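See the structures that follow.
Please treat every number below as a calculation from the coordinates, not as lab data. Keep in mind it's a predicted model, so treat the numbers as computed, not measured. Cβ atoms are built from the backbone, for glycine too; each structure is taken alone.
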Structure 1
Amino acid sequence: MKLVLARLSIWNFKMGKREEGFAELDRILNTSVRGTTGFRGYISLISNDDVNAATILTLWQDQESLQASEKGVFSSAITKVQDFLETPPQFKNFKVFSTELFMRSEFEASFY
């Protein structure tokens with residue numbers, strides 16, 4: 001079985017620019033990244049502790065698609081949001097060992 005790979009990227013925005021910059025990143029993920037060969041999904045996280053930070057976890061089919069995305073869509077994304085960034089994003093790559101993603105149905109959610 002081939003493991004999926006993940007890239008964790010931490011984005012530090014200028015004071016008061018997180019929402020605008022992160023909205024642009026989300027637009028990029030929902031358009032150009034979705035069509036990228038080997039892309040398997042993403043999770044976007046807004047920090048509760050740092051009002052200027054956001055984290056994105058992207059999932060990739062293999063090492064080749066992960067590396068290609070660094071030179072393609074992520075390089076392009078950085079360029080498109082650079083005016084909102086305090087510092088360049090930090091990246092770390094991982095092998096996904098296991099995962100379980102689920103969503104409650106509206107029916108279940110009404111009980112909580």
Structure 2
Amino acid sequence: MATSTSTTTNGTHAKEAIDREFESLKGDVSKLTQQVAALVSATGSAAYSRARKNLDGVISDASGKGQEAVDAVKDVTATIGDAVEDAVYKRPVTTLAMAAGIGFLIGAIWRR
């Protein structure tokens with residue numbers, strides 16, 4: 001019987017030692033999980049901030065380029081308008097003939 005009691009006592013001590021190690025391991029895993037979560041959160045926030053700044057810069061550049069394009073179209077429109085006006089005043093017969101020719105071409109194309 002002494003063997004049975006000593007085996008049971010050794011088994012109990014081993015179980016307790018394993019339980020302590022398991023609890024320690026669970027605590028370590030929990031701390032590691034918290035550290036990884038904090039790192040991912042910090043890295044994610046920094047990446048989001050960088051992406052947001054880059055996006056704001058791109059939007060600002062696109063807005064500036066768009067405004068430049070609008071200004072260029074306005075300039076071209078004004079230039080074309082001035083050129084047509086000059087042509088009408090300087091050469092009214094030629095302008096009328098060109099308008100009739102363009103109208104004829106559009107009518108012929110439309111007909112097909």
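Ranked by mean count of other Cβ atoms within 10 Å over residues 32-39, structures 1, 2 are led by 1, which has the greatest value. Source structure of the calculated read-out (helix-only ellipticity at 222 nm (-39500 (n - 2.57) for each DSSP H run of 4 or more, over all residues; to 500), -36500) within 1, 2: 2. Here Kirkwood radius over Cα pairs in Å was derived from just one of the structures 1, 2, and that gives 15.1; the source is 1. Of structures 1, 2, which gives 2.8 when distance in nm of label points 7 Å out along Cα→Cβ at positions 48 and 64 is computed from the coordinates? Going through each structure in turn, the value belongs to 2.
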